Structure 1
Amino acid sequence: MSLSYSPSYAQATCLVIFTYNELEPKFHVQNNELTTEIQDIINKLGLIGNKGECNYFYNKNQQLIILVGLGHSLKLDTYRLRVGIKKAIQQAQALNQKEVELILEDELINRFDIESVNRLVAETYHISHYQFNNYKSGSETKEPIKTLVSISDNYKNHEAFYEGQVLGDALKVSCDLINIPANDLYPETLAEKAQILGNEYGFETTIFNENQCAEMGMEALLAVGRASNNQPRFIVMKYYGKPESDKVIGVAGKGVTYDTGGLSLKPTDFMEHMKSDMGGSAFTIGAICALAKMKAKVNVIGVVAACENNVSANAYKPGDIIGSMSGKTIEVLNTDAEGRLTLADAVHYLVDTEKVDTVVNIATLTGAVRIALGDHRGGFITNQDELAPLVYSAASKTDEYMWQLPIDDVYRTHVDSEIADVKNTGIGRLSGTIAAACFVERFVQEKPWIHFDVSGVAFTKSGHEYYPKGATGRSMRTLYHLLKLLA
């Protein structure tokens, strides 16, 4: 990959000019001759700078000029700029360009935060080039376009630019893990990949097999995973970037590498993309990779309770009462509500064994969150409302939209069981996302806690104007920034 600041102005073979609309289309370039040529094309084609407009022409110097609309100036935001950059790079790819220069004039940059612009340009470069062709015989991976960013020295932020590249690389790590099919990515191989990444990025990784999990009392994890020939693994990743501090943040990522629903079997249409049910683990691994690469000043312990939720004569059953590492008993009413069972042991391990100060868990946990928020926002719940602004602040740096859902003592009663300490479903189909969070909360021992449910945003079948088809990586960067804020 090749991304750098441009050493000169408008010298590449392909230039990208951003246009936006006030009372008429606006754009800014320093070259008077180029300004005239662009204005002539705008007049000729009747362009108005609308969001989504993308046109191109060759100027007198045989440079390819791509004009990308960002919409009305009053509605300009960083997300529109991300979409515009991706559209420009994809247009250049379609025209077989080897080099492209993004012209970011001062008058455009002045509308945004300088740090954000530098970071988002680098992130978008990586997102625009993401490909997953591992299983297509004879397919050729397209060579990334050499991309130059033309921006005045006053607006360069080298640290944010580098951070954006690191996050773009970490997003690729997360997306690759999610996109790998379940016949190749199962608990053992996910653990192996975490260990390889730990060696590469510089964090400590410890893997516990099923026998060691049993010795630690992880009965909930083992119950979910016992029907599969691929036995569970418990992955512990430690990054200490702030050794002078005793504060440690614990992160648990859901690692169900394939989810059939168990004996509460999913319909085929709902099972097709269940390789993505380990998205929380992929985001946890990706975020820790980025933190380690950036040498971030934070201490983090990430854990993944990895397993497959499969079907066999040995499967756990609706109506069973199972144990957990905490000692609490769990009434299982639906074996397709399995992710919260694995998280129960994972968060208890973080609190009881690792003595973390704050707990974050992230998971593709419920279909209910997709019904509530669609594929536009991820949901989160916290037991301390003062933590919510930190989530919104982290999400604002990435344009990964999040929405806080409520939790209170009435909702908490929804997971009360008459015959066990807790049950793994709520009341019918009511407030399913909140009920799942209430279940996990029973195991965090009143530690400050943030629960992410990203089922609606982690994977898309149809693609997105900014994110790739399949694994999107959405919420990994929010997690990264949140962990820094929690330090």
Structure 2
Amino acid sequence: MLFSSAVFILAFLPVSLVLYHLSPGRRVKNLVLLALSLLFYAWGDPTYLWLLVLAILVNWAFARGISARFPRSKAMLACAIVVDVAILAFYKYEGFVAENLSGLLGVGVPNLDLPMPLGISYYTLKLVTYVVDVYRGDAEPRRNPLDLALYASFFPAMTAGPIVRYADFAPQIDGRKETLDRFVAGIRLFAIGLSKKVLLSNVVAILASDMLARGGSSIGAVGAWSGLLAYSMQLYFDFSGYSDMAIGISKMLGFEIGKNFNYPYISKSVTEFWRRWHISLSTFFRRYIYIPMGGSRVSDARLVLNLSVVWILTGVWHGAAWNFIFWGVFYLIVLLGEKFVWGAAVSRLPGALRHLYVIFVFMISWALFWISDLGELGTYLAALFGAYGAFGASKPWELQAWAYVPVLVVCVVASTPLVPWVRSRALSWCAGRPRSSDDYGVGYKEVGSELLCDCSGYEEVIESKGGRIALWRILCVACDLVLLVLMALSIMSVVAGSFSPLIYFGF
């Protein structure tokens, strides 16, 4: 069940919110939420519900042993991680390994062709954080396995992230607070995420699919770059939109989970890009793999090894195909280049040139990410660099890319914090500080969607400074009306049958 599906928006979500908020007491609310989460999972993939339950029980049992500080608690931690990774590897990579071994050995290696369990890449990492956090003493184990089940199956962040660390989620199992302000902020953020997915990602996906289907030799450089731009925007608005919806639903239920995207396309270095893109995944690899291996406080040779392990694992985690491995290796090479070769030179360039450098890098990387057939990938990359001319075998008017220029412009603008930054300037003016917004932590690169979602805290600041509170309230109402219109248009599109699955469900 997708967040952007009619059955979720019009049935599952409203019924879930009513049942949850009418339930008495924290324990009952938790049980209701657990039941809803398991129903949500079973709706999409009932075949493997047993696997999710088994993974939860296995990690609950291991964590209980680890927390008792048995003499072999470290060995128990290792066993828990091995079991988790083995389950993920078996279901996600068995076919890939069998296919490649068959080609390498020249004999038929059995391929079970197993369907990948829904959300296994995400709930596996969440369970790993659980046993590791318990082992490190960052969090206490749950006596009740139902509490761990709630964490692992929490439906807003179960099938596509964000990857919520157990130590951050655990205090909220019993200690969260449901407030009207938080609920309304969640609705606003859900509206933003749904609009990203339905009104932007689904639209540019049509152009991306068309350009890819026609092939590089047919569309030339113009078609190849327009298709790649469309895919870059599709990927960003698809996944960041889903993350916004997940965070928004969590707020409606009283939970706070961290942001997963922070305008990565405005970055001026690839290192910065990965601090802004899929933040929860980057945080997981840094906290649970990179730093335990020594991080950056090691020799240069060991640093190369550490980064190699992280980026090959990052590529493999995204999918069982060679293009994902090449994608991970590509970023490894670029980041090592920034660290040891050209990073200092790039940092001295004007900001616009540094930004163009990052745009070039991430767009080439998305080509590797996008196209799984290596022969087709080579043709497409050749087209990007003019091997087939500007338009390939097509006439200029046959590309259909021109019709998407307006929506691509909207996507480019929406991929920057321009809109919330404008609102931050209005906030400063309403507070009587027309030249500065520093007091509110809303500089251009830092301001995020939360400024559009939470007005109450800013009202208090404006009132305390004797500012234009009435004008600020009018501005908030106007923004809410815009979000209401966007939500209505999105729901109309969904009901009309404009369906497009989340890209990251395939990973």
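Among candidates 1, 2, the computation of log10 I(q)/I(0) by the Debye sum over Cα atoms at q = 0.07, 0.08, 0.12 Å⁻¹ that gave -0.39, -0.50, -1.00 used structure 1. Here relative contact order in percent (Cα under 8 Å, 6 or more apart) was derived from just one of the structures 1, 2, and that gives 18; the source is 2. Comparison across structures 1, 2 (criterion: distance in nm of label points 7 Å out along Cα→Cβ at positions 9 and 321) gives the highest value for 1. Each of 1, 2 could give mean count of other Cβ atoms within 10 Å over residues 265-272, but the derived value 18.9 comes from 2. With distance in nm of label points 7 Å out along Cα→Cβ at positions 233 and 369 computed over the structures 1, 2, the top value is the one for 1, the highest of the group.
Sorting 1, 2 by FRET efficiency 1/(1 + (r/R0)^6) of positions 329 and 409 (r between Cβ atoms, R0 = 25 Å, to 0.05) from high to low puts 1 first, with the largest value.
Here helix-only ellipticity at 222 nm (-39500 (n - 2.57) for each DSSP H run of 4 or more, over all residues; to 500) was derived from just one of the structures 1, 2, and that gives -21500; the source is 2.
Every number in this text was worked out from the coordinates using simple rules, so none of it is lab data. This is a predicted model, so every value here is computed, not measured. Cβ atoms are built from the backbone, for glycine too; each structure is taken alone.
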